[in-house]
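Quick note: the coordinates plus some simple rules give every number you see, no bench work behind them. Just so it is clear, the structure is predicted and the values come from calculations on it, not from any experiment. Cβ atoms are built from the backbone, for glycine too; each structure is taken alone.
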Structure P
């Protein structure tokens, strides 16, 4: 079971949902959010525009599971300044997942995570806490 907490200024409070890892209906963070009425800004829903940018923080005691970045995600995150060469090397060589991901590309795994996003289309929140 995945335990996913969504946090955004547009939400009255953080919303935690449970998901079955690998569920084809709700496999991405974006699909999971939509299924629970959580509005993550999105335009293309295909990893090309970057509007569904989120910050992922691992909360559980289980070891973080690296998730392969899709080629579209690599390009979009790089263009938007969220994936440096250093983070790309860590992701590809050390299996360390970068903190910024695209909700339409991130596959929900058996993990406990915090997902932060702005909640407003075109507005990026400073998630450098």
Structure Q
């Protein structure tokens, strides 16, 4: 299976946060799965850090190192991902989440997220 972690799932995983479900943690920890972190996740975190809406215990650079440390793949944003946004219903208006939804649809990935708004789309979701 191939999974795309939502931003909160990624942060909760690397911080050992109890808000991450046991099922999600088990999937993320299992190296047999292809696990992806979107470039959009880093874009979102950078903006939230700049606005003071996110605080981290580690540096932004160390966040990137967590990808390598945990065997995750960095998922770039492609033209196909952005093109998919054109026809994506506006159930969810958060631009970063919309990009994750588009990436999951185009690349046939299952999203690991607690966000119930993702359920409104034709994308597999696990929590």
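Numbers below:
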quantity	calculated
Origin of the value -14000, where helix-only ellipticity at 222 nm (-39500 (n - 2.57) for each DSSP H run of 4 or more, over all residues; to 500) was derived from one of P, Q	Q
Distance in nm of label points 7 Å out along Cα→Cβ at positions 39 and 71 from the coordinates reads 2.6; which among P, Q	Q
Among P, Q, which structure scores highest (criterion: distance in nm of label points 7 Å out along Cα→Cβ at positions 23 and 103)	Q
Top of P, Q by mean count of other Cβ atoms within 10 Å over residues 7-14, largest first	Q
Label whose coordinates, when distance in nm of label points 7 Å out along Cα→Cβ at positions 55 and 87 is calculated, return 1.0 (choices P, Q)	P
Structure (P, Q) behind the derived value 40 of relative contact order in percent (Cα under 8 Å, 6 or more apart)	P
